[in-house]
Structure formats: structure tokens, C-alpha cells
Structure I
Amino acid sequence: MAKKRKAKGWKHTLFIFILTFIVATVVGGISIQVLNYTQLWVAVLILLLVILLHVGFDVIGTAAMAATEPPHHARAAKKIMGAKQAIRLVKNADVVATFSNDIIGDVTSTIGGAMATTIILVFIRQYPFMSAYEFWLNTLILALVASLMVASKAFSKTIAMQQANEIIGWVGKLMVVVEGLFPWRNREKKERKN
């Protein structure tokens with residue numbers, strides 16, 4: 001029988017609120033400032049990267065919810081890189097989904113909209129004769145960005161559900177690389193073993 005998880009309280013909700021606020025402030029502030037002082041093609045490229053980030057994290061969150069533990073336990077028994085991290089991701093699938101789909105997903109979609117508006121302002125600054133069409137440009141570009149994000153997520157969700165264990169396996173390997181960049185994590189592990 002599946003183990004019932006305890007419902008999260010107000011502290012968890014407050015933590016999510018604060019974390020989302022910090023991520024949105026830092027990422028949003030930096031990206032909008034960068035867009036104001038960059039060329040139009042670079043701004044469009046940054047927006048496309050934000051959309052990719054949005055879709056990528058949605059895939060991770062969905063895969064974590066759909067993945068199962070046994071394949072990763074088998075990989076961990078063979079000492080395959082990232083297997084232990086993958087087990088952690090599957091065991092904490094609700095936390096992974098909240099972070100990936102809700103925090104990163106919602107923040108990137110909001111930032112994507114703000115970036116699209118900034119790109120239109122940069123475009124009008126470079127081509128002043130287009131200012132007469134600002135309303136239509138705003139409407140069309142925002143609709144295009146929203147459609148691109150939603151359609152990409154719809155397509156990638158199917159892949160995330162079908163290839164959940166493989167995706168989580170790759171994310172586990174990526175986590176090993178990221179954890180290797182922080183030497184204090186290795187020290188903590190050694191201290192725990194001792």
C-alpha cells in the first residue's frame with residue numbers, strides 16, 4: 001500500500017512564496033536589464049533560452065512524478081553514476097514537481113511575457129516608424145510566446161511520461177556533476193560516513 005504523505009502546512013507555503021519571490025526578482029531583474037542594453041537578435045535568443053528552460057524544467061517535474069524507484073535501485077546496485085540522486089528525485093517527486101513545474105515554470109512564463117514586452121520596446125526604439133503598430137506588435141508577440149510555451153510543454157509532457165526513468169537518470173548524472181562543483185558537499189558526505 002502506498003505511503004500517505006503528510007499535508008504541507010503554512011510554513012511550506014510561506015517558504016514557496018519567499019523562494020519564488022527571490023527567484024523572480026533576481027532572474028527577472030537581470031534579464032530585463034540585459035535586454036535593455038543588448039541587440040535585438042541577442043534579446044530574441046535570450047527569450048528562446050528562457051522558453052527552453054521553462055520546457056526543460058517542466059519535463060523534469062513531470063518525469064519525477066511518473067518515474068518509479070526500482071530501475072534506479074538496480075542502477076545504484078551496479079554503482080552507476082547518478083543512480084542515488086535519481087532515487088532521491090523519485091522519492092521527493094512532489095518537491096521536485098513543485099520546484100520545477102510551479103516555481104521555475106511560473107517564474108519563466110512570467111519573465112517570458114515581460115521579456116517579450118521589452119523586446120517590442122527595443123524593436124520600436126530601433127525602428128521608430130513601427131510605433132504606430134505597438135498595440136498589435138504587443139498582442140501578437142505575447143500571444144506567440146504564450147502559444148510557443150504551452151505547445152512545447154504539451155509536446156514534451158508526452159515524452160516525459162513515456163521516458164520518465166531515462167530522463168530522471170540523466171538528471172541524476174547532471175546532479176553528480178553539479179554537486180562535484182561544490183567541494184563542501186563532498187566534505188559533508190565524508191563527515192556523515194565517519
Structure II
Amino acid sequence: MAGPDGLLRCPWGLSTPDYVAYHDSEWGRPVHGDDALYERLCLEAFQSGLSWLTILRRREGFRKAFSDFSIAAVAAFGDADAERLLADEGIIRNRAKIEATLANAKVLAGWEPGELDTLIWSHAPEEPGPAPLTVTEVPAVTPESTALAKALKKAGIRFVGPTTAYALMQACGLVNDHLAACALRDPA
């Protein structure tokens with residue numbers, strides 16, 4: 001679909017200004033670094049059962065509440081921090097998701113630098129698939145996302161299934177699900 005600037009975009013990327021900005025500057029672009037990937041993993045988990053727009057609009061609140069998703073900082077959070085987070089109106093106050101975010105940081109704090117990055121990126125498909133022509137051609141789960149979810153769970157990471165893992169893969173550029181006609185599929 002053509003946006004107000006005439007550029008063709010994935011249809012979901014035109015529904016709100018928040019989505020336009022996210023679609024155009026972030027979604028599908030490669031993300032590296034343990035803290036950056038931890039943030040995306042957490043946000044995808046918080047999104048489960050909600051709209052991504054809800055998460056985007058609270059992203060700065062999440063960053064403030066979770067110390068910019070510094071694994072080391074969040075790993076040091078204690079019971080008082082968990083209670084503070086449950087009362088924070090700037091985030092999604094879901095106990096299971098908050099507890100998973102804190103527990104995941106504690107697990108990841110024991111990993112070597114770059115280990116989360118390596119694990120996630122090791123599940124990128126070896127060959128890119130064909131460019132989807134319509135949104136109905138975009139999968140919700142793939143064998144790679146299922147394997148990634150299993151690997152993360154085996155490593156002690158909570159609140160990640162194959163669908164969340166695939167959304168993470170899309171958001172972090174492991175796969176390119178911009179539609180074939182989208183101007184952002186292969187940006188210059």
C-alpha cells in the first residue's frame with residue numbers, strides 16, 4: 001500500500017504513525033548485541049496476547065522501568081524492584097511476564113558476552129526465503145523459530161515459544177518479511 005509520501009509499504013506499517021516509524025526504521029533490520037537482543041526478547045514476550053502497538057507506545061516506559069534493558073542491571077533487581085514494576089503504569093503489569101523478564105536477566109548475566117547474540121543468530125535461515133507477496137504468505141512459526149524457542153528454553157529462558165521466537169526473528173532482521181513490493185524490503 002502507498003503511504004502519504006507515495007512509498008509502498010507493508011499494509012500493517014501504515015495504520016498509525018507509530019507503526020510507520022517502526023516499520024521504516026527498525027522492523028527487519030539486523031539487531032546485534034546481548035542487551036539489544038534482550039530488550040527485543042522481553043518486548044516480544046510482553047506483547048504476547050496484546051497488540052504490538054501497545055508495546056511500541058509503552059516502549060520508553062519499559063526502557064525506564066528495566067534500566068534500558070541492561071542485562072547486568074536487571075539481573076540485580078530484587079523483590080522490591082518486582083513490586084515496583086507491578087505498580088508501574090508505564091509498562092504492562094503482568095506478573096508472569098515481569099517475573100520472566102527478571103529471571104531471564106539472571107540467566108543471561110551468567111553467559112559470556114556475545115553468547116545470546118550468537119545463539120539467536122545461529123537460528124537465522126541459511127538462505128532467505130522468497131519475498132512474500134501478501135501478508136497471508138508471512139508465517140507465524142517456522143522450523144527455525146521452533147528450534148530457537150527450544151534452544152532458549154533449554155538454556156533457561158522463560159516465556160518464549162515458537163511464535164514469539166519468530167516475531168523476534170522478524171523484528172531483529174534474522175528474516176526479511178517485508179512484502180516484495182515494500183520500498184523497505186531492500187533499503188539502500
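Taking distance in nm of label points 7 Å out along Cα→Cβ at positions 42 and 170 as the criterion, the highest value among I, II goes to I.
If you line up I, II by Kirkwood radius over Cα pairs in Å, for residues 18-81 alone, the top spot, with the largest value, goes to I. In this comparison of I, II, the computed figure 0.3 for distance in nm of label points 7 Å out along Cα→Cβ at positions 10 and 138 is attributed to II.
Upon calculation of distance in nm of label points 7 Å out along Cα→Cβ at positions 58 and 114 from the atomic coordinates, which of the structures I, II produces 3.6? It was calculated from structure II. Here helix-only ellipticity at 222 nm (-39500 (n - 2.57) for each DSSP H run of 4 or more, over all residues; to 500) was calculated and came to -14000; which of the structures I, II was it taken from? Structure of origin is II.
Given a value of 29, 20, 13 for semi-axes √(5λ) of the Cα gyration tensor in Å, point me to the structure among I, II it was derived from. Walk me through the numbers before you get to the answer.
Working: I: 38, 19, 17; II: 29, 20, 13.
Derived from the structure labelled II.
Readers should treat all values here as calculations from the given coordinates under stated rules, not as data from a laboratory. As the structure is a computational prediction, the values presented were derived from the model and not from experiment. Cβ atoms are built from the backbone, for glycine too; each structure is taken alone.
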